[in-house]
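Read the figures in this text as sums done on the coordinates, not as results from a lab. As the structure is a prediction and not an experimental result, all values here were calculated from the model. Cβ atoms are built from the backbone, for glycine too; each structure is taken alone.
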Structure I
């Protein structure tokens, strides 16, 4: 039996509610299959920690996390208590950059039984992955402000793109497309950003020559946003910069029925550092404490963590259990039109995992 050390950071808001549910499912699969054992260490980092200590995580937080096999992360942000730019950069982005987690992949799948806000779409019509560059671009943090409070105050935010950063994320996207439907869309805004994103386009064209089996397209991000709404079935894999990938994946979650269904991974493919697994939905301050947060994204994210750790069959068990629950439609949280509570959805998923293992 393989054993893995997992750092668990529930974080803020509903992250503290859905993270235990994800852990329950991970443990249930490990128990029924005997394939692995996870040992967890919990870290109370987030906005509450910031209010007590003046930082979102300890100064040596990265050193603390480095020995772990993976990081299972809930959510970050309580904007009424801590400004969002402080919480995001102080925890999530600090980990992404510090551990060179340059690949963020976010699948969007219309699950069986789930109604898309797009008319006429059925299970299988939406099945795409956005590959997002995760460590530079628009979120690099380069810039500053001068003359604060003055009429001539200046704020600069500089996008930073490096050839090595662009090429490695595009190469990853091509390799992923090879395992799927062999179709890759490069998303930029190079007609307006004539220096950084023309570099991106040039790298894409150069790398495309190494993957002749993959059908390629180039699209501007505004046209891509429209395409996700009008023709999502035409999209297999898309690769985009940090900000564009972030925005497009929110659209992907919305057209798939709910952000509460959207998993996400932040990985260092070379495995020099631990990778981090977090759902897309965020801390959802409007439903904190109500017990109705959808745990599916967190549970699905756990499945992606298992897959990354080498347990593809066990990951597939979780995804199939999720599909079984949504297909039946009996036990769903309010974001999906149901009345179930968070723990009830998890109970149902675990019941299907146990039934499948018999």
Structure II
């Protein structure tokens, strides 16, 4: 971490986590911090689902919930950015405090509950950036008090299909009661059928990804793989935050909510590899969870990911992290004489997929 990043982190950590998050969004809106010169290396380019990613690293959903700074994020070196989760109606989320740093674990627990300004606000911002280029995905969700949650996802598809490079169906947040039950096969089958029908009827047809939880067992993964394949979903994102608490040291370890960051790396990577085994070599998979360096990003690719995302890692390593990771991946490709990162994918697949989910 640079001196600039250390000073910035120390300053932000004097504020509570949610205030610090708001300040970081405000800084990006104002053009700060300025990212290092973005590494452009043809070996890092990934073509997936009809999209050409300049590099495999993306900003995960949860940071830019309201589509305020996608272009600023791309300017930090990310190859793509995912905004949201966005729900049809604005909602304030769960009571504060609802974000907790576990600094000694390089982790965060949050129970935000899809706090966002709603479809209309995000759509307005995305429409205003039309023509700027860059890959920006939209993560869609359901309102907490909705009487038709699947309908909320249909509305998200219809509204954002013209503006999104891809859409992510998020049914894996632990912070909206009952949401994760939509991962069960019967509900999932109906959801995916209606989502894909909504996309077919939309004015544009971006790829659709499904974001799953890391806390699933083998039989549940098999059911999800079967439904994703049958309904012709374009890809999956593995994974959201976890409700497990693996050997944490931080004082906030007992807080309820989803755990993200370094402790999530192993479990999320195991689930990633198992899904790659179930889905085969052609399904698009984005790996998320515990990515905080070029080494961890490369490990996700070795375990079966086409692309990787991060969020919590940047809280602890600073805004220069994406640039450092991309530069590290380029150096690795040069050293290993790779013509494409695709050559690395699945090289440790069996190793990760064979680990038991306890």
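General observations
- Which entry (I, II) yields the derived value -0.34, -1.40 for log10 I(q)/I(0) by the Debye sum over Cα atoms at q = 0.08, 0.15 Å⁻¹: II
- For Cα extents along the principal axes in Å, for residues 97-240 alone computed as 54, 38, 32, the structure of I, II it came from: I
- Identity of the structure behind 3.8 (criterion: distance in nm of label points 7 Å out along Cα→Cβ at positions 161 and 273, calculated), options I, II: II
- Structures I, II were shown, and distance in nm of label points 7 Å out along Cα→Cβ at positions 265 and 289 at 1.4 was computed from II.
- Highest-scoring label, criterion being FRET efficiency 1/(1 + (r/R0)^6) of positions 17 and 41 (r between Cβ atoms, R0 = 30 Å, to 0.05), among I, II: I
- Comparison of I, II by relative contact order in percent (Cα under 8 Å, 6 or more apart) - largest value held by: I
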